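Below: a set of structures, written as structure tokens.
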Structure I
Amino acid sequence: MAISERENYLRNVSMTGPEWIPCYCHISDASWSQLREELEEVLIRHPKLFPNFKKGQRDYENRDFGPAHRANELYTDAWGCTWCTKINGLEGQVVKSPLVDWSNLETYKPPNPLVQGDRGLANWEKRTQEIEKDKKECHLTIGGLPHGFFFMRLYYLRGFENLMIDIANQAPQLSHLINMVAHHNMKIVNKYLSMGVDVISFGEDLGTQTSSIISPAAFHKWVAPTYQALMQPCRKAGCLVYLHSDGYIMDLMDEFVECGVNIINPQDLCNGIDNLAREVKGRMCISLDIDRQKIVPYGTRKEIRELIEEEVKKIGSPQGGLEMVCGIYPPTPPENIDALCSALEEFQTYWRE
């Protein structure tokens, strides 16, 4: 009898012999807006990766891309940060920060996450019902904090350049701001832990194309204590800790292990396949973020297949510890998405064949 997807996932993370490599392909609303019916034809050919998709289920003409994802629309979130994007379906960036002037910190009040989400009212009753339903159906249960939950939140509030100067100068107000954001996040973590979820996901971007945004020493001083405060209770409760970060983060991997990360989601080519295989494989489960800058959007079918094959052979193992995740964004054409899906399906059971 085949094991469930949940059991396979847990075996993969614990490196106790999954039956297949978990593979996920997430398609951005921007790509849906660009490709439409062409994309539908690709998904129909890959029901294993998209089991719930049906042709015609998306209304392209009346799609609401959501707050901070609608082109040329200013949106102010619950924290008082104003966002803008230039492309429908892609999250924008903060263009106005409420704490640019430290004098505003004394009277500033963050939102209560038990009542107010970042971009709308929180509905914890509905979320609890969804998780209970997943439990009854033996699905993996996942809780998560908003992308940009801590380090990015600090510069959303202060402005990026201001925060970098704050860190360099060890601004005395920074500890107060950090404690405020950490306290907010802890409420969300505790809520999910009370539901008994399998995984809590933490996501933000800590790297540039070639280095971490802040040094390992600065990360250790200003970021790691909050990461530990949020992640260690998860570990103690038997809940897996998933951390996403775009950019080069190899210099922070030791810190992530110490903080309590079980599953790390790094970008492949940015960090280097060989680097990940040599320095991370076996220490944390690698939820590998497949290239979205070069080969997948611009490469040939052969190059895409070779990339997936190399990653599975170098980072994968019969014991597990590798899952594959790919986000699809413009200008990736339909034929390349099809090539990627075919390669994922081909190598998903490589170590079991």
Structure II
Amino acid sequence: MRDVVSQRLDNHKLSSSEFKKPVDVVRWLGAVQAQDFNAAKWALALRMRAATDAVVEKAFNEGQILRTHLMRPTWHFVAPEDIRWLLQLTAPRVNVRCGPNYRKYELDNATLTRSNKALSRALRGGKHLTRSSLKKVLNQAGIPAEDTVRMAHILLGAELDGVVCSGPRVGKQFTYALLEERTPATSSLTRDEALARLTQRYFTSHGPATLQDFIWWSGLTAADARHGVELVDRHLRKELIDEKVYLSPQARKTMPKSTYSAHLLPAYDEYTVAYKDRQTLFARYNGITTWGLLGPIVIIDGRVIGTWKRTNDKVSLNISQDLKESQRSAIAHATDRYEAFCGAALRGRPSDK
């Protein structure tokens, strides 16, 4: 599996990257899981030649990258030119998965249509409103929105319908904007064109990966995922490894390696969250559960060797194995990189074991 790890590091742009803008990373990966906003900003910066938290925040506030629900029932960063065709392709499946909660909170089609109209009126003219402001709007329109979960599903439905998306933050508060005003209209794609584009992007940026990995990541049905692979089959390379078929881009581009052989990956990084089978890469290490892999982890040469967390101005490391001096140096370099991203002095290095 060593070759799989090496290829994934390259394709994820963790080995090295030519990207200079956050939207370049988002466009390359197709979409980036972003329910943990601060972690997702660091995920983008890791795949750029150089970036600070302020740079990624600015790109978000200016609408260069958007944040909305698509693919799976969670937030993702998405490029403005991709948001419409991605929603058209994946929103129906997300709505199906959210169906039980829609019914539980009495959010039928008529109610969601009414709420969409109320939200549109309130946001018209380039307004950016917080969730609390929109809650007042809905209540005044006769749509009960005091229940936090019900309110969340009203906004989720509006996102999936392509009515609202992220606006700029006000301090640390998120706002919503009208999608039609936030980003220009783009040419529509046929369903097969959208399916082919998403499939190609996934295996190009995340491969080698299996069909089951793609089904998990995209939220598509197995039939749609298989059809997507058929549509782009000539662009993919297949390898049989441990009795599983792995798909990756046909052309293998070798990038010059950076000095970063270690990385502090954030929670829900695409390197871990984008695969159904995570044990393939990480099972050999004790003390880290499958769910633990979705938190902040430390990797060296693509393999997890521990976890990390930031507490105020300090990075704390929990390393699960003895380290060589070169590995300590690599982790110190990775911590320095995170410090540069934060723009603040952070303390913390792996302790002797």
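Just so it is clear, none of the values below were taken in a lab; they were calculated from the coordinates. Because the structure is a prediction, the values reported are computed rather than measured. Cβ atoms are built from the backbone, for glycine too; each structure is taken alone.
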Distance in nm of label points 7 Å out along Cα→Cβ at positions 227 and 331 gets 4.8 when computed on, of labels I, II, structure II
Taking mean count of other Cβ atoms within 10 Å over residues 35-42 for each of I, II, the highest value is that of structure II
Please compute Rg/Rh (Cα atoms, Kirkwood Rh), for residues 155-298 alone for structures I, II and give me the label with the greatest value. II
Origin of the derived value 2.1 (distance in nm of label points 7 Å out along Cα→Cβ at positions 3 and 139; candidates I, II): I
